[in-house]
Structure P
């Protein structure tokens, strides 16, 4: 048995142009415990009142002036397509055609006049129980959806934090600081935003780009940390970090879009616009957009940062290098966007400095680039 107190609080609308019928129905319902009953003799106001009150049950006469019961049901159906509207038809018509048409038009039940009190109360109760059960089910589904969404957010957050930690681990192994991956994240977001990408895509590249060098974890220290020029097999070994990074992130069955994009960036961030990069010699727009953005930002930050194997280039020198490589190593459109956002990229470098490096990036050129940077090979 459904909770009678809940049923008796139900909002009921009685619609009939006959005041006597309304009085009889209202008195009948009040005697049975229903105390939230509204009567209406103007059918043209049903849609408006339903929009304001969302009645749990509408008892509707068929034969009324201006709008008959079928017109009212049609108006409600047009205003609330696909919604369960709890309508009970009240009519003195004896023919089955009227009953069948009413039920086909959206009525949930059908009661003939003159009323049998017991029948009216039972049919009203049955429909109200259905309505309240549907409401309870809807609330439960909404709660479950909220829990699923919250769990999804938690899993996504965990993935993002894991990516940040792994990115820092790769940088520390390369004797770089964790600030580099934070700068890459912010810089790629700046460029992506300036390119007009959707907010979702901007967030994606910000979260995935810090993993571009995760494959360095698998490179032997004798190669990765060598202060001089890499020779022969050493350079071939270093190049494998792109494929290693993609393998680490992608796994055998990866259904995470974030990890998929991160793996894509790790694999392709040494591809070149002219097709002479590695590991697959991709050319032009064959290189994924997020990767093209990451490559420019990564090279700029690496060139203008001090590392054990190189002194920092000045900003002017780094910008000239990237301009010179436009159409060769880098997508010309992204290079142009990079230059237009240079002030914001420098603000990112200032906001996330390398804590173990006291000397800041020099804005004016004071030295020639002498030591190699592994970032742009």
Structure Q
């Protein structure tokens, strides 16, 4: 009867599932302690600070340290919103090289296995890929977490977390097979976070030198075609549907802009600009970047790029209601100087845009020579040129 019941539950799930995900495309789960290197560094590394104290009712394993250090990993997959972990020592003379983490979400650590880390430097201990488990609608979900314990001194320990897993497989896009990697970029256990604050998950399409990184959102643009995108929270599958009926609005900007990028819950869009305008699906966006490319008298291309916009750079796109974004020139150069000690002075130059965004300058795709500084006094007794350096 138990076997029959299991089959009935599975049949009920499979019969109900296509109603929600009629064209689900399944991916395979992968894990590695070197996940960031495997997927090309497309993971965010999050810093966790030590908690002042752990819950009084938490049961602990037998610990060697007289001052164990507790941290919380924030995850959208646990109803509590987090998982506890504690760092211990192999002995009273060693550093914190032992980890216990609440893998099953019961709020206790006394039932967890001891995880031994490996030291990678004087101040770093690596733990990965550590499995944790969540309860989903159709059973247990496994997730792997890479952790790095860092402590320069006893008073300021940190733990850095990044996803130790990803989903991968071939998917069908408009009748063509494409390699797909789905990443939990913000390392919170879920794979379907949209870019409300640019802190969203990622989809990498293609392989080799043809890889293209996209953001998880309501839509995704592929080969100039728009698709509605749905991603399972646990990352196991996704769905793509052509979206020819989507309403668009126009975004205007100076006609000197050659490239413009914006993102919101609809996804991330990056377009070449022709005639000072681009079209985006209706919705709310924030500016991600802009570029101006010009050639000098020798035909060498120079590119000015604005990035890292403040949160108030948002705008709403609506059909039949063009919206203007104030990007591009002029931009500003700021030189600061400070006296570090005695006759030693430190100079720094920054470029920034009208909205406070960071500006970078490239000559034929690389940084031009760093600018110089000339310093002289009124009498002319002192007149010297100095070269600034990047870094």
Structure R
């Protein structure tokens, strides 16, 4: 693995030398992950679009009364999970706003009617319901959490996640991306990721590029992720997420990062994090660049749904699985399905609570990937 200083130099690689950087990262990926590229068949569950944060780039969040403001009932969650299962999905990805009960009385009343004081308590209940009453395995992205929240959710999920996004405190200054977003303070997010490590939770994190951070700040965030993974060994996936401008967000006129910046970030992430960490970039955000993304060193396409849109980037449809498979195989890779818990974690008992252990074991082969007899994606 390269040093922070080397990474800071490489993240500034000029376009003319980019091919050499990508080739170096690709070789490291091949050494650790081989020629298998994975994805998860999922259902995207937008549990609540209410959020107390006002990030400049977010189109997911809503205030009560706005079009699209909604908190799903347990019945809606279960119906969605079962519909996804009929199409072959195996992951229920729960996304939700941070602590809306802190600012919205209407949401507090919703929680009270369903027997909960907090959104995280309600999330735990619907994850438990999903695990008990459907074939899907829950993965939760609920934002900043305390240790007790993480421990409670660990009992009813197979993995969790929190995008670090950045370690730049500067972006919290007035008028910048994280102004009016108390849950985007880097120290709070790093603390949540660290607590997940102490609890042996298979954890997804990553960076968001193009929101006003500098190239060096991208390296700083990736280095912070590496340090936590070296300490706890629990980072199952690092996502290189790309800012996309949308009409209704405060940053609607902010420039999107060029593809070359995405490729540099993927390659530097691979070299910083080493051959064994799973690195992902959402294919729907770069729909004409699959071969170049693979060449940069990623080994996973993330979650793809046969049923639900990407509620974070709803204007960007999921790729057709046949198209993704063609591109993957065209670059000499094999496309395989994984669960919400990555193969190397699925095979280790300390990373799975008892409730999900037998379900996971019944779905995976000796490599920790979904058994080919359970792969329904070939029909999509």
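Bear in mind that the values in this text are calculations on the coordinates, not laboratory data. Please read all numbers here as calculations on a predicted model, not as lab measurements.
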Inset, instruction - For P(r) over Cα pairs in 20 Å bins from 0, in percent, the calculated result is 21, 45, 29, 4, 0, 0, so let me know which of P, Q, R that is. - result: Q
Legend entry - Which entry (P, Q, R) yields the derived value -17500 for helix-only ellipticity at 222 nm (-39500 (n - 2.57) for each DSSP H run of 4 or more, over all residues; to 500): P
Legend entry - For log10 I(q)/I(0) by the Debye sum over Cα atoms at q = 0.23 Å⁻¹, for residues 298-337 alone computed as -0.82, the structure of P, Q, R it came from: R
